[in-house]
Structure I
Amino acid sequence: MPLFRLSSLVAALGLLVFIASPARAEDAPPSPPPAPVPDGLVLWLDAAKATTDATRHVTALADGSSAHHDAKPASPNAAPTLGKPDNKGRTMLHFTGKEALAVDAIRPASGGGVTVFVVYVKDSGQQNSGANSILFFSRIDASKPATDEPNFLIPGPDAASPVRYIKALALDNLPIGPITIGQNFTGNIGEVLVYDHVFASEGERRKVLEYLQAKWDANFDEPGWVRKGALDPIPQRTHDDLPLSDQANAGKWALDPKFTDEFEGTSVDQNRWQLFHTQDGQWWGREPGYFSPKNVTVHDGALHLKLDKAKPGDIPANAPAGKYQYTTGYLETKDRTFYGYYEIESKIAYSEFDNAFWFTNTGDPNNGLEIDVYEIGPHSKGYPFYDFMTAHVWGENGDKRHWGSSQIYQTPWKASDAFHVYGLEWTKDYLTWYIDGSPVRKLKNTNWHLPQKLVFDAEPMVEWFGPIHDEDFPAEYAIKYVRAWRQPDGTPDSTPAIKP
């Protein structure tokens with residue numbers, strides 16, 4: 001979360017991110033690429049099919065499908081350039097943040113699904129021109145936000161990497177197009193595939209992924225399952241000492257008092273919590289929000305993190321001058337925790353601030369991990385009902401490149417209207433997210449095998465959630481309890497070997 005940006009949007013409206021351990025494209029042996037799955041293919045844009053002028057600016061990009069939906073520059077001055085072939089003869093389109101390609105509407109009315117795949121790379125030194133970097137955008141209704149149906153998009157990447165990646169999304173019952181490709185994006189795009197349906201089987205979807213991986217040496221990883229539609233009925237809680245989702249205790253959970261706090265007192269338990277961020281030195285807070293210990297209190301049976309406009313004396317004299325105009329709260333455990341089931345009951349502050357429940361700080365500078373149980377901004381522009389759930393790798397075995405897997409569950413209510421129960425089941429095999437006792441996401445645990453600190457905070461995310469509205473303050477992010485459970489084979493104090 002400290003470095004988190006638009007990467008959380010990669011799961012918007014069913015978006016899947018396929019990212020895996022880095023493998024440079026040049027390492028793979030040459031092989032002739034197969035053709036993509038043809039059934040339902042309504043748009044196939046391959047950079048190799050581009051027509052260019054004398055300066056290698058694209059004048060047209062032929063559709064390789066039988067539908068003939070050719071692409072063209074979005075405006076006369078918005079043509080990307082065609083890169084030089086690599087050692088396998090592959091070329092990609094280069095965007096600098098000012099170019100875009102346009103495709104006319106493919107299916108103007110709803111009535112079918114859509115699946116989109118994009119192959120891209122964003123090398124070091126390539127920076128996005130803004131927070132609205134987009135790889136693929138279908139805009140049907142210009143009066144609605146980009147992420148609100150019937151509009152849908154695949155946002156650009158947050159982190160640079162020399163590795164080619166695949167991003168994809170699958171949605172039901174939507175029109176397709178008009179389409180924009182590469183809007184505000186700085187990087188390279190090699191291929192775009194659009195199908196007029198959602199794949200009925202995992203095998204068919206994997207055929208497309210395997211085609212793209214073989215052709216581009218592109219990396220992908222399974223993003224796991226995410227719930228679509230309503231939550232299950234809320235389970236009846238008969239045992240406070242068990243997770244809401246497992247009141248029969250099929251998981252054989254045992255409450256861990258070390259990481260359980262009912263917040264029944266009148267002050268923060270200083271033996272359990274600290275009110276400042278300890279990783280990489282002192283972090284004052286994400287500008288313009290200062291982490292003030294005074295904004296973290298315990299009263300009326302709950303932990304409260306207050307969000308407010310800064311008043312004279314609120315910002316310490318030794319803080320960076322002129323950086324902070326708001327105060328907020330931050331709380332992290334003094335000790336690190338590990339595999340287990342974590343549950344809280346919280347009510348989110350109504351504001352553009354990113355209210356978060358997360359894990360971070362392995363204590364190992366060569367291995368940076370993060371698990372975001374949720375990030376929520378009920379007054380954010382375009383995302384008032386979104387619960388962002390992300391697992392990050394900020395560096396592994398000294399490799400500082402960032403990657404992550406993110407999904408969104410769209411709640412039927414605003415999280416600022418009432419208290420709800422949120423949970424994370426963290427085992428050596430899987431990460432599973434819960435809302436009100438219902439599982440909403442499951443991800444194979446490929447990397448998150450080190451203890452981390454448990455964190456609550458609220459940060460301004462102006463470039464993500466939009467400008468701050470002063471009329472929202474003061475606001476409070478309230479948490480009634482945090483509970484942790486272990487299974488017989490899970491201990492918070494053991495540190496397994498880091499996976500290669």
Structure II
Amino acid sequence: MAEALISANVAMTGWYDYRLVVLSVLLAISASYAALDSAARVTAARGWARSLWLIGGATAMGFGIWSMHFTGMHAFNLPIPVHYYWPTVLVSLLVAVASSGFALYAVAWHETGHLRSLVGSVLMGSGIVGLHYIAMAAMRLPAVIQFDLRLVALSVMLAIFFSLVALRLAFYFRVPTRGGASLQKAAGAIFMGAAVSGMHYTAMAAAKFIPTSLQPDLSRAVSFSPVGTAGLATVTLTIEGATVLACLVNRQFEVRWLEMQAHREFSASLLRSQDEERRRIARQLHETTGQSLIAVKMILAKISRSDAARDPTVAEAVSESLALVETCIKEIRTLSHLLHPPLLGEAGLASALRWYAAGFQQRSGIKVKVEVPPDLERFPEKIETGVFRIVQECLTNIHRHSGSPVARIAIVRNEDGLRVEVEDEGRGMSSDVAGQGTPSSLALGVGIAGIRERVKQLGGTMEIHSGKHGTKVVAILPVKGQGSWGESAS
């Protein structure tokens with residue numbers, strides 16, 4: 001029977017179109033570069049974004065390797081027509097995508113030890129080998145394919161070895177700060193592309209085509225033309241280019257996001273340091289400077305009752321000193337309370353705001369109206385301190401810049417959270433100042449930038465409405481339920 005099928009037990013001589021060979025290697029290199037870039041994105045992403053990058057990267061990498069194999073197969077010419085059974089071709093593509101997906105998933109592991117790398121390389125190499133031999137099984141031609149098992153084994157070993165190297169390269173380049181460089185990544189891609197190509201052409205060398213008189217079944221079979229091969233290469237390069245571009249854009253967004261996060265963390269740290277420094281200075285003024293002045297006052301009072309005070313000059317000096325010390329004690333107490341009002345922790349936000357507004361009105365001459373519900377609940381310390389500082393900054397700006405004779409403070413608790421409004425009837429502000437969103441490090445904590453940053457740190461939103469009839473600052477802060485002093489804000 002075998003003799004009837006094989007007309008001559010002589011292998012046909014094939015030849016390569018070296019232009020297509022070079023094209024296949026370029027496709028392998030482009031797929032490898034896209035894979036290295038995708039590995040970094042898969043590692044950096046979290047949640048559903050990681051899944052999207054994994055699917056996209058596996059598709060781009062798998063399609064690129066699959067395209068390289070078919071371009072390489074088309075580069076090999078035989079003196080007989082060759083067709084391909086497209087369902088089997090589709091299976092080979094799915095195998096390529098699946099093995100690429102596994103490779104990217106393996107690279108995304110936080111740690112890749114020797115055992116994991118070895119297992120991953122075996123699975124990935126088996127996928128690449130499976131892709132190639134499944135693709136060869138799709139060939140429909142009047143010939144029988146015989147394989148040199150030694151070269152087949154060599155192609156399998158090469159696939160596993162090069163997969164191991166590829167996984168280590170991808171694991172290395174997945175960290176953006178490593179390799180510095182696109183040059184080193186390009187070198188890695190060239191090595192990986194050359195390795196995949198070497199495995200492919202080793203597997204091709206293992207095949208011998210023995211002509212037969214039996215005609216193949218060409219149902220659901222297709223042939224590749226030069227135009228089709230060029231189209232396949234164009235589509236592949238477009239996909240790989242789009243993948244690299246998407247990785248580049250995403251990397252730029254990530255860098256920008258990390259910079260913003262670092263800036264926000266720095267701003268939050270600086271605001272916390274400011275509040276802690278205010279508390280420290282307030283405590284020091286109260287416990288050290290204030291107590292020292294009280295001691296001086298007691299000494300002066302003692303002198304005023306002594307025989308030395310009978311001298312009118314001494315008595316007058318002591319009296320003036322007592323009055324001056326009393327003024328200093330009041331000012332230090334006021335300053336200490338402004339830096340860290342004890343009422344905020346003892347009586348709550350409403351009492352602290354009324355106390356501050358009354359003192360501000362007395363010091364500045366600006367009439368302040370406070371609209372706070374009498375039954376306003378207590379909130380976590382971070383929220384109450386933040387609202388107090390926001391109102392404090394707003395009133396300071398009104399006093400310094402607006403020229404308004406009046407100011408209004410309104411606190412409302414509604415379904416949106418805690419709404420804070422501070423309004424004046426001054427000359428307003430320019431649109432660039434009102435829209436200021438990113439505070440400079442030097443101006444942090446002062447003016448609109450500092451207010452906006454505080455609102456951001458509390459997870460809220462802020463709007464400024466300013467015109468010729470005054471300015472209104474509105475901050476909405478998210479709060480959940482009733483809190484108590486000392487709790488952290490959610």
Taking -22000 as the value of helix-only ellipticity at 222 nm (-39500 (n - 2.57) for each DSSP H run of 4 or more, over all residues; to 500) derived from one of the structures shown (I, II), identify that structure.
II
Here relative contact order in percent (Cα under 8 Å, 6 or more apart) was calculated and came to 14; which of the structures I, II was it taken from?
II
Where is mean count of other Cβ atoms within 10 Å over residues 137-144 largest, in which of I, II?
II
So if we calculate Cα Rg over 2.2 N^0.38 Å for every structure here (I, II), which label has the highest result?
II
Distance in nm of label points 7 Å out along Cα→Cβ at positions 41 and 57, calculated, reads 0.9; among I, II the input was structure II
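Each value in this text was obtained by applying a stated rule to the coordinates, not by laboratory testing. Computed from a predicted model, the values in this text were never measured in an experiment. Cβ atoms are built from the backbone, for glycine too; each structure is taken alone.
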